[in-house]
1. Between 1, 2, which one scores greatest on relative contact order in percent (Cα under 8 Å, 6 or more apart)?
2. semi-axes √(5λ) of the Cα gyration tensor in Å was computed and gave 24, 19, 17; which structure, 1, 2, did it come from?
3. If we compute mean count of other Cβ atoms within 10 Å over residues 49-56 for structures 1, 2, which one ends up with the highest value?
4. Between 1, 2, which one scores greatest on mean count of other Cβ atoms within 10 Å over residues 65-72?
5. Matching task: -15000 is the computed value of helix-only ellipticity at 222 nm (-39500 (n - 2.57) for each DSSP H run of 4 or more, over all residues; to 500). Pick the structure from 1, 2.
6. Taking distance in nm of label points 7 Å out along Cα→Cβ at positions 17 and 57 as the quantity of interest, name the structure among 1, 2 where it is greatest.
Structure 1
Amino acid sequence: MNNEGLKKILIVEDHPILVYGLQLMIEKEDGFDVCGVVNTKEEVLDLLAKLDIDLVVIDISLQYQDGISLIKQLKGSEHKTPVLCLSMHEELYYAEQCLRAGASGFITKSEPCEVIISGIRRILDGEIYLSESIRRQMLKQMGHGPSPWLNAAESILSNKEILVFKCIGQGLNNREIATKLNLSIKTVEAHRYRIKKKLNFKNSIELMRFAIRTTSGEAAIV
């Protein structure tokens, strides 16, 4: 097979059966190539230095390596390759920890194959991707105090999108945001659309609730 033009994906997993299934599933998709399977930080960094890798898929429950610590080490290195976390845990806590560490997505292993593939594609497009069960838990928690999700959201938004996002969280409408940030209404609408797409929200109501939830306690933009 000619691998030129394929998206190179590195798998960090130490369970042989899961490795086999994950590799088979990914390589069945057009445009993807599993360029390696490793299970230690040293191996990951070695391949990142040698290959132009597009995405790292990490099982956070590695036997000899703490997956979340590994994500922090990868994001703190010179390599800024996006990371997708796979986990057997469906609790929101683990997703929060992964996003705080710098991951771009969190998917539980109980999800169907097509969900994992969709997550890979969305992250390669620059978005944050979460399992539906995690998204539901996140939405339920909105309105219950400070959220750890803002840093993760800001990590993939442009500076102008962050300002618009925070204005949304302050309850401002498009015209008010345009006036405050000295932008046209059409530009604000475009920013809102891109924010919604990047953060994987289905509609503007979900985006607004999330923005209000995550920016609570933030200083107002003046």
Structure 2
Amino acid sequence: MEIILKYFPNLTENQLNQFAQLDALYRDWNAKINVVSRKDIDQLYEHHVLHSLSIGKVVQFKSGATILDIGTGGGFPGIPLAIMFPETKFTLLDGTRKKITVVQEVANGIGLKNVIALHQRAEEFKQQKFDFAVSRAVAPLEKLVEWSFRLIKQKDQQHILPNGLIALKGGDIDTEIKALPKGSYTEVYPLSDFFEEEYYQEKYAVYIQA
């Protein structure tokens, strides 16, 4: 928890309580359904929660905004972002039912009212449109664009960045960016600009305008 306060010192008491409860909930559920690497569960806050919150360093989601988390897995980045932005509405999608079960139980366990967890593949989802799509370690950028852009609002812009996709990536992102459709507008944010821990070297948030 200390590492969250290090970079986000102005959390409310409710947010602090919600973040604090994540450790026991994820340990309990991870023993039943593996959503976080067993060797990584002790690093939940540094490697998963803080990593998810890096998106909040790129854009501050507004009250009433709608965000789609594609391939949320165990709820990352969606659940930490939903704690950080309680007035923003998050829809968390994953094609694996047991992972969505964990997401729903964690959200219920900490009293998150702004999360909907759905067992559905992103390429089949068509119920609504969103201000932003977010994703963490799910698929190449080209595939994420294909899945998400049809679900992103082209009007009703209300953020400092135009509506689009924000993907948390590592490794050779230049190759992925080059594979995007010609004329794609991208911005790359090294997470080492936000967080000093060694884990964040060569990790990035990539924004692609829809």
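1. Working: 1: 15; 2: 18.
Structure 2 gives the largest value of relative contact order in percent (Cα under 8 Å, 6 or more apart) among 1, 2.
2. Numbers: 1: 33, 18, 16; 2: 24, 19, 17.
Of the options listed, only 2 reproduces it.
3. Values: 1: 15.9; 2: 23.1.
Top value of mean count of other Cβ atoms within 10 Å over residues 49-56 goes to structure 2.
4. Ranking 1, 2 on mean count of other Cβ atoms within 10 Å over residues 65-72, first place is 2.
5. 1
6. 2
Every number in this text was worked out from the coordinates using simple rules, so none of it is lab data. Given the structure is predicted, the values throughout are model-derived calculations rather than measurements. Cβ atoms are built from the backbone, for glycine too; each structure is taken alone.
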